[in-house]
Structure formats: structure tokens, C-alpha cells
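For reference, the structures are reproduced in the following blocks.
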Structure P
Amino acid sequence: MNSIDLVTRRTFLGSVFSAGAFVLGARLLPAHGAGAFAGTAGASGADNAAWHPSVYLGIETDGTVIIVAHRSEMGTGIRTGLPMIVADELDADWARVKVEQALGDVKYGSQNTDGSCSIRDFGDAMRDAGATARMMLERAAAAKWGVPAEECKAQNHQVVHASSKRKLGYGELASLAAQQPVPKKEELKYKPASEYRYIGKDFPTVDRDDICAGRGTFGIDARMPGMVYASIERSPVFGGKLKSFDDQEAKKVPGVQQTVVIPGFKPPHAFQALGGVAVIADNTWSAMKGREALKVEWDASDHASYDSAAYKKALSETVRKPQKAARNIGDVDAEFAKGGKTHEAEYYVPHLSHAPMEPPAAVVEFKDGKVVAYAATQNPQAVQDTVAAALGIDKKNVECHVTLLGGGFGRKSKPDYVAEAAILSKAVGKPVKVAWSREDDIRFDYYHTVSAMYVKAALDEKGKPTAWLQRCAFPTIASTFAGPVAKTAQGFELDMGWTNLPFAIPNHRAENGPAESHVRIGWLRSVANIQHAFAIYSFVDELAHLAKRDPVEYLLDVLGQPRKIDLGSSPLAAKYPLDTGRLRNVIELAAERSGWAKKKPAKGRALGIAAHWSFYTYVAAVVEVEVDDNGKVRIPRVDIALDAGRVISPDRVKAQFEGAAVFGTGIALMNEITASAGAIEQSNFHNYRVARMDEAPMETRVHIVQSDAPPAGVGEPGVPPMAPAICNAIFAATGKRIRELPVKKQLA
């Protein structure tokens, strides 16, 4: 007999950490319920409010302000940051604001919480929503009192007429405001920054208390009545086809109900389910044990010969030869032909896995041609598209509820795991929960690309570059959507720190060579900036030491005088020009705050510096390292200076850069995905290491530049400078130059 009691992690924690009966409660489905289906994607509380002045905003007659958060919360604080903008412009009392998570729906605009662009893309829209509602409330009060609208002012959830001292709350005015004409954008009057109550202030996130008390609903927590559990055996080699399977022993495992074959994907794979054999069971444990008992044979795919060591050699050979130019300034060849002093180096970054603390998880019900899904997803609209394609239904019939995410880093914008649950639900006629194991997460990820880079410079008598050639080759993200025909990097990938070199060098050429993909390639926190920043800022440090100059002074010299670099004629390029003056400023700030000038290298201990511009944010990092006689690296302190334009929530920005310091440390010291015979060799944290407490920076100090420039990204830009800064510090401390990641055993 199979008798398994349901013990959630919350129940477990409650029993472990309480003296008696205290158990943390959990609401495992959002308040609007699991089974209701209301039209395209379900009506929100804001939609149903007494007054609905914006798709992001609703106001009830009791004064409750409902603000819709249409982006996903994965630790960035965006479920708080975007609503803060609305509330501030509305002059709402935050205690009377209710933040509601949006379902997947095109009416909100893009919901893909990726690319460090939520505030950048939607800050103005949120500001407009608040300003529009505020103006309509003021006009409604003016009409009721028979006074000019200019005499009425919204203040802390009510409209005040100063001369008569009359006041009306937002709830009292909601119905009247709904009758007012919607003002045109040019009519809107925005609050001056001096009147901000929330923007620019440290503010607790709306999820803080629920998360700390165990009430927050993550993907792994979501449940639906009558659901079953699935564990899926997939081909160890990308693209492998199911040849045969024997499930007799699997079905003998107590709790196992049946097995279901998920068909393999049709190229290009995009976000489709990988395919495989799913074991359906009463509980997760039975599903996993049943899966272990399966006997499965796979037909090899074209990727069965993939070997990461051999592939590394092939990439390196590619970048040693001339390739297609992506940027060309001056005449690099003529400068090299002069026969002066040159320096060259090769760099390498391996595949990386996202490895969020919560692996992919979703629960889906297919019923009567419609789908209800609860998923830890960064992109509910991609869920709608992917599930609809997998089941052959209209995406309007896919309702996606977004849970909290236990980390994402780009992995959870790719909803293949939701498609798996949907396919299985249709097959078994019940809601199905798919929760990937850590082994699944590591072995079947959309990996950060592997990259080889070559850099060469011609140097003048002072060691300063007069010509700079850089060449890279890496499997492109485009292969995920176009298949094997996509072999060269896309423009957006090269624009991530490769073609937009900020240095004042008269002759510069950036090249890119072809590379085939043999695994699923996806974007990971800061994407191609990782490898590009590592190569460029490691090479600058090499040149500084060759010239026997201080690395900070040399970096500033190569960067040149403050200027704005033309990046094209797009609206974003005009709004966010590459301003080398701002980059100089963060370099100088990081150096000053770290005590760079006072801390001289000693045996086994030194500072390293690197900088980078990504997602329109300027970042410099100074890292202090200690290397013992056994090659173990400690990081006593990190100083990160950043200019991200106007900052909405300073505390969240600091948290993101503190996290980026840890994330970047893992990339530098230990992260590596390798393959042999087409199969990924890593499976869990024992052989895909992330930075642990004794390996992460002991202290990270984040220094934010006060700026009135348009807001830029903060989730990703802290990652790229970390690896080169760490490796530059290692060289200063030991004399050992690190040109490939991870550092791992190179110091032993």
C-alpha cells in the first residue's frame, strides 16, 4: 500500500522551527481562483472596479486603488516598482493600494520580464496612468464644487480645495471621475521630482511579508483540484528521438498511474517541449521513482558527437582567422602593417546554466478546449502562444496565471515546461503538475552560449592602442528560432559590448565568425555582455601591465575624453547614447570608494577593476581578492559604482547589484557546462557549482550615481564586469593571467 502524507515545505518548516502547533499557512492559488475562465484571459480586479481609467489601474468606491503588475516577480521587486510609479503620480496612499498580478494578455503590452527593461519600457506608461487618473479626479471634484479645476489638487488619496478647505476622497469621486473625458497626453501635468513620495525612496516590496511568512505562491506551490504529477525522461542528447521504452517496472511503483509519450519537437525547437516519456503518478515521489524504473532507448541525433573540449578547439581556430567585420573604423590592417609593438590574447567562456533556486514548474488543466495554467513564468504571453501551438487551439483559450518565481535569470521566459504540462493534461484528462528536478534543470537548459574571442592591439611608445582588432565566435540565440541555418551572431548580440567599444582608438575592427549550435541556446542574465566584457576588460588590464601603468589610470586614458558615441538613428539610441563621460565617472567613483590608490598589491592579495555599459547602464566594479597557497580564492570586498539614470527604488537596485556580484563570482570561479557524446556532464550543484557562502563576496558595497537621465536597466548590468575584475585582481595578486573561465583549478 502506498500511503504518503502531503508534507509541504511550509508545513515542514513550521514543524521544525516552531515549538508546537504553529504552522505557516499558504494560499496555494490566487484569490481569483483556479477554475474560473472569463473571456480572453480573465478579467482583473482593475477591470471590474467601479472606475477603470487605465488597463493598469482601477479605483473602487471605498477608495481602494487596484494597480495591475503585468511583469513577473522573481526577486527584482518589479511587482512593487511599477505600481510605485502609478501610485506616486496618482498621489495615492500606499496603505490603500492593492497590487494585482496580471494574467497573460496582449492588452498590457509586452509581459516578457527580460532584458532589464520593465521600468525603461513601461515607466512612462505607468506615470501616464497615474497622471491621467489624478487629473480626472481633480476635474470631478471641481465639477462637484463648481470651482476651476486648477484650484483642486490631489493629495494623499483625496482631492483638496485649499481656499474652502473642502476635501473628497478618491472613492467618493470614483463614479464622478468616470464621467470625465479622458485627457489627452499633452494635457497631462506630471508631479515634480521634489514632490515624489515613493519614487527614489527605499520601500518594502509588496511580497516581502508573504514571502517571509511562507504565504507567497511560487510555481512549485501551485495546485489544482484533482491534479496528478509528472516526471519526464528526456533524450540525453539534444534532438534524440524515442526508439523504444519498457514501462512494466515503472507501473509497479506504488502510486504510478500510467505513462505518456510526449512527441519530439519539430525544428526549429523554439519553446516546444523536448519530448520524452512521462510517468504520471499520485505524487512527485512516485512519479520520480517510476521514471527511474523506465527502460528507454533513444535514436542518436546529429548532435551525438558533440564534445565540448573538441568544440573549444574549433572555436579557437575560427577566431584565429579573419572573419566578417561587424564594425570597422579607420584602417586596422595598415596600422598593424607598420610593424610596431603589438599584443594579442585569446579568451574563452564555456556554456553556463541558469540554475535558479526554483527549477521550472507549472500546473495545467486542459478542459473543453480551454487551458488554465499556473506557472512560474517570465512571459505569460509566450505561455499562451506555446501552449496554443502545442495543443492546436486558439491562444485566446489559454489562461495563464503568473506565480512568484524562485529566480529566473532568463530561463523562465522559455515555457517549454508549461507546454509539457499542457500536453500531458490533454492526454490524461486531468490537471497535471510538472516540476523539473535539479538534474532536469541542469541537463536540459537553454544554455548561455560558449564563446571564443581573440583580441590584438598595436601599441604606441607609451603602450596605448593605436589599432584594435577583436574577433569572436559563438553559437547564436537565433539557432533556437531558426535552427542550424543560424550560425553567426545577431546584431543585438554583437551590440552587447562588442561592436560598441567605448575606447578612443582611431582604428578598430570587430569581427564575428560562424559557430554551430549543438544544445539549446538561450539568454542568461546579461547575455553576450558576459563574454564580451570578460575579453575586452581583461585585455585592457593586460595592456596596462605591459605599459607598467596603473590599471585605473590606463583604463581612463584609453576611454578618452567625455563624448557621446553614435549608435545609430533608432529612438532608443537617441534617448540612450553611449556617454563615455558617465562611464568615466563610475570608474572613478568605484576606484575612490574602494580605496584603490591606497591599497597596493601584496603577495596573494590585490584589487582588480573592470567596467561595462549594458542595458543603458554604466557600471564599474573593483574587486579585492585573496589567493592562498592552495589556489583558493576569497573575495573580501566588492565595490560597484553604477549610473542607471533615474532610480525608482534604491534598495532594490542595491539588492540587484549585490546579487549580481554573487552571480558574477560564480561565473568567474566555478560555473561550467560541458558535453561528451552529446550529453551534458553536469547534473546538480555538486558538479555545477554556484558560489557558496564562503566563496561569495564577503562584503559588497553598491554606490549609486544620482541622475536625472532616463531610467535604464538594473537586473543584469552588474554581472559583466565581475569576471574580468576578479581575474584582473588574481593577476595582480599572483602574476597568473586568467584567459578562460572558470578559474577553478587554474591556480592550483
Structure Q
Amino acid sequence: MTDSISTSRRAFLKRTATASGFTLGLTLVPVSRPSAMFADAPSSESLTPSVFVSVHDNGQVDITCHRSEMGQQIRTSIPQVIVEELGADWQHVNVVQATGHPKYGDQNTDGSRSIRRNFDRLREAGATAAYLLRAAAATGWQVDISDCEVNNHHVVHKPSGKKVGFGQLVAVASTLPLPDVKQLKLKARKDWQSIGKPMRSLDIQAMTSGTAVYGQDVILDNMCFAVIQRPPVVFSGVESVNDADVKKMTGVLDVITLAAPEAPAMFKPLGGVAVVANNTWQAWQASRALNVKWSDSPNISYDSKTYREQLLATAMAPGEVVRQQGDFATAKQQAESVIEAQYYAPHLAQAPMEPPAATAIVTEDKAEIWACVQTPQAARQVVAAALNLDPENVTINVTLLGGGFGRKSKPDFVVEAALLAKAMKRPVKVVWRREDDIQHGYFHTVSAQSLTATLNKQNKVTGWLHNSVFPSISSTFNPAANKPSDGELDLGMIDNPFDIQNLQLERGEANAHVRIGWLRSVANVYHAFAIQSFVDEIAHQTGKDQQTLLLDMIGPDRHIDFAKSNAKYGNYGDPQEDYPVDTARLKNVINTVCKKADWSQRHKQGRYLGLAAHRSFLSYAAVIVEVEVDNSGSWSIPKAYVALDAGTVVNPEHVRAQCEGGLIYGISCAIGQITASNGQINESNFHNYQVARMPQTPVSVEVSIIESSAPPGGVGEPPTPPAAPALANALFAATGNRLRELPIPLTVKRIKS
């Protein structure tokens, strides 16, 4: 039965026509519209709303997504977690995108942490709203709150079956004090109805119908468009420009020179010359007509081929020891055999399908931005600093992102729009072309890895030496940073899971000559490529099966204690008590993927498979790639397999999609490269920056998601690192050609029958 709580029954629960809603949460913000509660209730000025949940008197529930949506479906997953505890009906749930503001806590959509860092607080937000609704109903019915439960947008009195809709409870719920977290009773896992269940994306209809708004889609009244010709070498500036003739071109409104930044690069715009016009095409054509003379830069001598040799030489020389157990030098002296190999990976561009874009309105004391950013709070801060405004007067509206992969964590393009809008005194959209994105980004770093394994008479690995050398992301923020940082080495190198008695890990110095930034899975990409390729080399040279050898090297089930090897391990910023490096989980994904791919029967079946496994972002992933190679050496991937243990999973279908996308992105990382000559980036678009196309994309991908009660781990990034070594290992199996350097060519010469 439905119980409409009336004035006559519960006068103190009187609900007036102007009652609007209640919100609750962690941070207090002012309420912008009046909201009468009950006749004797305080006014709405005393209302303390939440950053996540709002319940309105018409029954609508607004759930705020404070993370950026870039295809990972976080705007669906966050509501799933909240609704689980709130008991709301999805037909009455509306998702609101948060602007950039500290009240939401960390908004950086990177590091595969949107769910793992927010899972508990989102559940608590939903449970807090449910508690207040239950308490309001219990007060009205004069029953014990423990007899009231939320279900399908109603509070139900279990003994009598009476129920009342959320909207009817808003007025009284708004007057109640927030419960202590200890008063909340979160649902048991066995009772979950939303978490762990597949659910269609809440944004998919807009995305597929063309009504979704991405950064490139923003249109404002009186808006103009800017395209910027940026310096070809980092930290060079404008010496002169022939802007007089360009200003006369059709549609051109102005030509504005932007100052070159000084080191460190941070999130500063690169400078250059902006052409502002009535539309993008006019700005683009006028920009191409500019003849700019650029000043010299200390990075003008940067050459990829020369730098590659320097990196490899450094990797093969002794480095600074960052983790050590046993005595590798003695193990090498006493070894029956020694295997050595060097691996190289070039710079990469994130290359999201939607290049960066930002639109700005700037007045004397305020700025409002619409942009496809992964870090809206950072964007807010840098815009405020560039315009000399209080951050509270800067609003960052987050649009959908057509991919991000770390590029849109750096809001330099947002600052460009703000500076130009201030100069033009009207709305300006800065449009990055594909060429701008490929040539002027924050590149994934170039790396060289040197690995040595010692073996005894039984071909058991007794020693392991790994030297990792690459320019650090830290150089973007500190020009003096000239070696891999501890945090980067934590990503797939320091956390080496092998049970090897004599293990020595090192780093070497390397200076940066371009802006270095994050790319999906960061240092895990090249660390996994080197380590998992090297394991396959050891297996081949010792005549062992790679799965068997890999499991043997990982050793017994255990939680790795890094203190025993004099190493400090950051564990992605999360406690090792909650997220230990668990070798049992790593071995389980290896065994799962091998079973799915029928690994042990591959030779009998005439199939060429490559295996790789890696822990990253607190999750465990294993990949098997199957390749076919034709007589010309062109390869294709008929099938690939992924096993992922990401702990507690919110939406398995979205995780499955992330595994497929992460694998394909990893293949793109394996075949792409960014090179430099005379300090300038040589690649400019997809004609010479290779990404996975149909022939390099698996015809089918079989994903196995491991059921787990462990806390949520990362999802977006873990499937990417094993892709390149799995592909390289498969191509070795098919051709006998060992690929120690990326990019992997699209044609691989067969050197065996």
C-alpha cells in the first residue's frame, strides 16, 4: 500500500507547496533557492547540501558525477554505487556533471582511481540520503527506523507494508541532522542489486545520436574561433611574424602573439601566434599563411636516433640501485649461464580521437570555461593564475571527452582560451587540430631497459638485474629532474613480483627535451614490455614453456614485503594492507587466460600465441594474443584473450569494454612512435603516427573478469601494459624474429620455416 502522509495524521510533517528538496554530504555550499520545509521547520538557509546527492520534492534524484567522462562510463558507474544504497528508481535519477571545485575532493580523472578512491564514500553518500528518508518516514509513522527500508524510490515499513515516495519525505528529511557514519548500515554484498550488475550507459543515447556535447561541440553566442601556430621546438618563442597581410584575410578578426613559457613547462601554454576568426576554417587557413620566425631553444639539437644510442648506453652501464636483495654480482659469477637483452620504446602521443578544445568567456573579474578536461581543479587554478583572478571566480564546465589517455590532464589549452578571450573581450574557442595534438603535446617518455638473468644448471633463474632509463615526467615540473622518479619506477619495475634470490633494480640518468606527460598506464607500458618479453626469451633459450616459467618465477603465493629488499614502494598511493602485491592473484589471471586460449594445445593446433601478465593500478591482468602472418610478413590478430582481476567490479559490461579498449590501445602503443629531428616532432597526423587500424585490431576479444571480494582496483589502464609484449611474443612464435624495440613493424620478416 502507498501511504500519503497527511497534515491531519502528522501535523508536524506538513509539506508545503514550495518545498523543493534536500541534499546532503561532505561539503557545505549555499542554497540558491528558497525551500520551505514543514510549518515549524527552519528556513532553507540552514540546509547543508551534499556534493553527490540531491533529492527533490517531486521525487527526482540528482547525482553529481565529479569525475570526467571519457568513454569509461564513469557517469554511469558512480550513480550505480550511490543508487545501490539509496534505493532509487533509475527512471527518476538524473546525472549532473560537476564543475571544477575543491568541495568534491580529488577530481583528477586519471590513475584508474575514480571508483577505487570513491567507492566507500559514494556508498556512504547514498546510505546517508536513505537514512534521512527512512528517519523522516519513521517519524511520520511513529515507528522504529530499523523497521523502515528504502526500495524502488519508496520508504517501506516492513511490518505493515506501508510505503511512501521519496518526494513526500523531502521536507521533513531536510530538517533532520546528518547521521554519523557509524549509524549507517551498508548493504551486505549478497544483497547488492546494482553494484556488480551490467547496466546500459546512461550517456549512450546522447553519444550515439549526436546530441552529446564534447569540448569541440560547444557553441556560445558571439563566439569566435582561434587556431594557434605554436613553436616547433619547446621553449622557443616568436621573433617576428608577418601578421599585417594575414589580418586582412576574410573572416580574420585579429592575430595575437602569445608569450613563450620559461622552464619548467608545467601546464603553461607553449606560446606562438593565434589567429582569431569568425570560424575554424578561416582561422586555420590564415594560420597556415603566417610566416613566423622562431627564436632558438636549448632543445633544438634533440635527435631521436642519437638519443636512443645514449639511452641504451646508459642502460647497459651500472645505475643507481633502487631495490636489492641477495647478491647479483656473486650470482652472475657462479651462474651456469647468463642471458642479457636490451629493450627500447620510443615517445608516444596520447592521440585521443577528439583533440583538445576549450571555450572561454572572460570579464574583468570572472572567467567561465567549457573544456574537455580530466583535471578541472587544475584547470581552474592555472586559469586563475594566468588571469590574476581568485579561483572562486573561475568556473570550469566539464564537457564529455572524446578520449583523454592523460593528454587532457594537462590544461595548457584551457589557459590559451582564457588568455585569448580576455584579449578579444568576447567568447573564444581554441581548436587544436590533429597536427597540433600530435606535435605539441606532453609525450609519453622514451625509454631503454637493460635486463640480465643468471641461471643455474637446472635452468632456474637465480639472479635478475634490471636497469631502467628514461626522461622523467618530473622534468615537466622541475627542469633539474634528470632520472626516473620513485613514483614512475613503482609502476611495474620496483614492484617486480618474481621470487628470485638475487635481485637488483637500477635507474640511470636521462634529460628531457620535450614536454613529458602521462599516457594510459604510464611507465607500466615499457616496463611490462621489457620484463614480459625477457621472460619469453628465457623460456625459449631454456626450452621451457612460458606459462610454466612465468609461474615458477613468480613463486609461491604470498604478499610481497618490499622492506626485505630495501625498497620503498608507493603502491599507487593506497595502503598495502588493503592492496598488497598478491602473487596468487597474478598467477590466477595467468592460468585463467591460458585456459581460455587453450595455451597448452597451441602447437598441436598450429596457432601462434604470445603471453604476458602484469599488475598495475592495484589490478592484475594477463593477455594472450594470437597472430597470423602471411607470406609477405604482414600480421593480423584473429583473436585475443584478457583476464582481469580488478577486485570488486561495479559494472562488468563496462569493465569488459575497458579491457577490449585497453588492449587495442596497448597495440597502438606497440606500433606507434614519436620521433624528433632538430628538436621538432616529425610525425603530424595518422598518416605517419601509427595507431591500430582494422588489420591490427583483434577480430574478437574474449574477456574473463575474475570474481573477487577484494576492494576495487583500477580498470581503465591495467589491460594496456601486457598488450605489447604479448604481441611481440606471438610474432616471435610465428616468425622467429625477436622484437626488442618498439615500434613493432606492420610487416615482420620470417626467419624460420
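The table for this structure:
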item	result
Parent structure of the calculated result 22.1, given that mean count of other Cβ atoms within 10 Å over residues 379-386 is the read-out and P, Q the choices	Q
Among P, Q, structure where FRET efficiency 1/(1 + (r/R0)^6) of positions 475 and 611 (r between Cβ atoms, R0 = 35 Å, to 0.05) as derived comes to 0.85	P
Highest-scoring label, criterion being distance in nm of label points 7 Å out along Cα→Cβ at positions 235 and 515, among P, Q	P
Among P, Q, structure where mean count of other Cβ atoms within 10 Å over residues 163-170 as derived comes to 23.5	Q
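Laboratory data are not the source of any read-out in this text; all were calculated from the coordinates shown. The structure presented is a predicted model; accordingly, all values stated were derived computationally and were not measured. Cβ atoms are built from the backbone, for glycine too; each structure is taken alone.
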